[in-house]
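Structures given as C-alpha cells follow.
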Structure I
Amino acid sequence: MTQIDQAADIREGEELDVAAVDRFMKSAIPDLTGEPVIRQYPGGASNLTYQVDYGDRSYVLRRPPFGKIAKSAHDMLREARVMRALKPVYPYVPDIIAICDDHDVLGCDFYVMERLKGIILRQDFPEDLELNEADTRKLCLSVIDKMVDLHRVDPRAAGLDSLGKGEGYVQRQIGGWSDRFRKARTDDVGDFEAVMAWLNDKMPNDIAQVVIHNDFRFDNVVLNPDNPFEVIGVLDWEMATIGDPLMDLGNTLAYWIEADDEGPFQMLRRQPTHRPGMLTRKEVVEYYMEKSGFRADNFDFYEIYGLFRLAVIVQQIYYRFYHGQTSDKRFAVFGHAANYLEKRCKRLIEESSL
C-alpha cells in the first residue's frame, strides 16, 4: 500500500483554538470521546485545511485564511452547500459532517467533512509509488475522466442550476478577473493590460452551461492507496459553479507543467505532470474533447485565460504579503511569478492564430 496523505505540524500563526474545536466537534458528533489532535495539511495558499483526530476517527476542518480577505472570497458555507448537493450525483465529493456559521467558535465560518484516506499527488510522486510510463499514463487518463464525469452532471437534477448566473460566463470571467487584477496590482508587477485587452477582444461565446470545479488539479484528487488508478475523492470545491467546461479545462492546464517547459514555469510546478507517461497539454485537450464531446477549433483563448487567472490568484496572495497582511514567507516570490506569467501570456498571444 502506498503511503496515505497525512497532515503535518501547524504553521505559525494558523493555530486553532483546540478547546473550541473540541466543543463544536462533540456537539456535532455526540459519541466522540477524548481530546482532539489537530494538524494541518501543507498544501494550499488559500483556504486552510486541518486534520482533526480523535483516536482512530479522523475528520477534516476547512476554514478561510487568517487576516484581511475579500468579502466575497473564501465562502465556506457556499462550498459546503455545493458539496452536499453534488454528493448524490457525483460520488467523489466527501461527506459534509457539520457546518458552523457561529463566529464565536473560531471567528469565521467553517465546516467539517469526512477524511478520505488516500494518496494525494502533490509536487512529486510519493517515494513508495513506483509507476512505469504506461501506468503513469493510465493514472493520468483516470484523473481526466473524473473531470469529464463532472461536466456530464445535470445541474438541474443536482439542484445546482441556481449556482450560476446563466449565459455570458466567459464574458463575466474576463471582466471579473481583470477587475480583480487591477485592484490587487502592486508597483513591482506588470500591468497585464495587453493580455486583458486580447482576452476581451477574443472572447468566444459559452459552449455549454455545466457544473465546473474551477481548480481541478492532481493535488485536489484523492487516489485509492490499494489501487492508485482509482479516484476516490475530489477536494476543494470553493470555486465550483455553473459555467463553460473549456474555461474549466483552461484553468487546469495553467498548472500542467511539462518536463521540457522553461525554468521559470518549472518553478511553479505543484503536481507531477512532468513525469514520463503524463499527457502533454495538447494531448490533454485532445483527449478531453474526444471524451466529453465539447469542442473548440482553437484552444489558445482558454489556455491564455487559464494562465491569466492563475496570475490574478497569485497576485491577490502577493498583495496580502506586500502590504503586510500575511507574513507567510512562501508568498515573497509570488510577485516574480505574476511577472513571469504575464510574459508567458504575451508570448502565447504572439504565437496564436486567433
Structure II
Amino acid sequence: MAMQNEDQSEILLESQTHIWNHIYTFIKSMSLKCAIQLQIPDIIDHHGSPMLLSELVEALPINQERAQSVYRLMRILVHCGFFVKQSVSTTGGNVKEEEGYMLAPASRLLLKENPLSLRPYLLCMFNPIMMDPWQDLSKWFQNDDVTPFHMTHGRSLYDLADQELNLNQFFNEAMACDAKLCMGVVLEKRTDIFQGLDSVVDVGGGTGEVAKVIAKAFPNTKCICFDLPHVVNGLVESNNLTYVGGDMFEAIPKAHTILLKWILHNWNDEECKKILTNCKEAIPSKEHGGKLVIIDIVLKVDQDDNKIFETQLFFDMVMMIYLTGRQRTEKDWAKLFFDSGFSDYKVTPILGLRSLIEVYP
C-alpha cells in the first residue's frame, strides 16, 4: 500500500510539473522577444568573441542596475538553445576563467542584418494585434464568428491589413523573411523545378521576395508576383519581374507554372478548391508542361521528429486563430487536388516541416 501511495504521489507531482511547464511556456517566447528588442544577438555577434556578462550589460541600452536581471534572462535563453556559454580567460590581477556568451545556430536567424533573418516574423507574431485573439479563444468556441481574430478586431486579418498601413507593412515583412531561406533550399535540392520555364506566377507573392529569387536564378523566365492591389502597388519591377494586382478568387494570370507558397493553408477547403480551379485554368495541360508548385505543410501523424510535428500543430492552431485554413495530411491534399480537377501530384519533403508538392492538370 505504501508503494502504491508513493507511486501515486510521483504521478501527481509529475502532473503538476507538466501543467506548470505549459502554463509558463509563454516565458520562452516573451524572453526571446525581449532579447530581440534589446538587440542582444546583434550585440554579441558584433563583439566578435565570447561576451562576458559585464560586457553585455555595459553594451545594452538599459538601466545598469539590471545586471542581475540580464543574467537571468540569458540563463533561460541559453537553456532554450538560443545562446551558448564558452569559457574565457580574463586578465587582471590574476588570470581566471569566466563564462562568455556566444550565438547558437538558431540565434543567427534572428540577426537584424542577416538576409535570412526571422526577426520580422517573430516581431509580427508577438505584436499585440496578433496576440490579443488568443485571449478570446474560448469565447470563439461559443459563438459564430468566423475566426478569433475577426471576433477580437471586428474584421478579417486581410481586411484590417488593408486599412492599417503599419499592420500591412509588418505582416508583409514577416511573410517575406522566409522567402530567401526557403527558396534557397528549393533551388539547391530541386534545381529542375523552374528550369526552362517561359513563365511563373507567384500567387499571393506579397512584396515579391520569392519571385525575385526565381527571377535572378532564371533570367530568361518571366516572373509575375500576383497579390492584392494594396500589397503590390508601387513595387519596383525588373527585366523579368512584374507585379500584378488582383484577386486569386476571381482569376489568376496565365503562366507555364504557378507557385503557391504557404497560401492554401490559409483557407478552408471550399476556398482552396476555388483557388485551385483558377490555377488549373491559368496553366497549360500536363502534356504541354503545365504544373502547379505548392510549398506547404503536409501533416504526418507518425512523424519521427516530435519537434517538427509539434511545430506543425502550432501552425495549425495559428491558422485557426487568424484565418479560415488548416494544416492538411497528404490524404487531405489529395482530395483537394482531385476534387479541383487535377490528375496527379507528387510530394517531396525537403523543407523541414514543409514539403514541396507538384500538382499536374
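Numbers for the structure displayed
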quantity: Which of I, II yields 2.7 [distance in nm of label points 7 Å out along Cα→Cβ at positions 36 and 100, calculated]; calculated: II
quantity: Origin of the derived value 17.4 (mean count of other Cβ atoms within 10 Å over residues 284-291; candidates I, II); calculated: I
quantity: Which of I, II yields -12000 [helix-only ellipticity at 222 nm (-39500 (n - 2.57) for each DSSP H run of 4 or more, over all residues; to 500), calculated]; calculated: I
quantity: Highest-scoring label, criterion being mean count of other Cβ atoms within 10 Å over residues 12-19, among I, II; calculated: I
quantity: Answer label among I, II for the case where relative contact order in percent (Cα under 8 Å, 6 or more apart), calculated from the coordinates, equals 18; calculated: I
quantity: Entry that produces 0.98 once Cα Rg over 2.2 N^0.38 Å is calculated, selected from I, II; calculated: I
quantity: Among I, II, which structure scores highest (criterion: mean count of other Cβ atoms within 10 Å over residues 204-211); calculated: II
quantity: When distance in nm of label points 7 Å out along Cα→Cβ at positions 28 and 196 is computed for each of I, II, the largest belongs to; calculated: II
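Taken together, the values in this text are just the output of simple stated rules run on the coordinates, not laboratory data. All of these numbers come straight from a predicted model, not from anything done at the bench. Cβ atoms are built from the backbone, for glycine too; each structure is taken alone.
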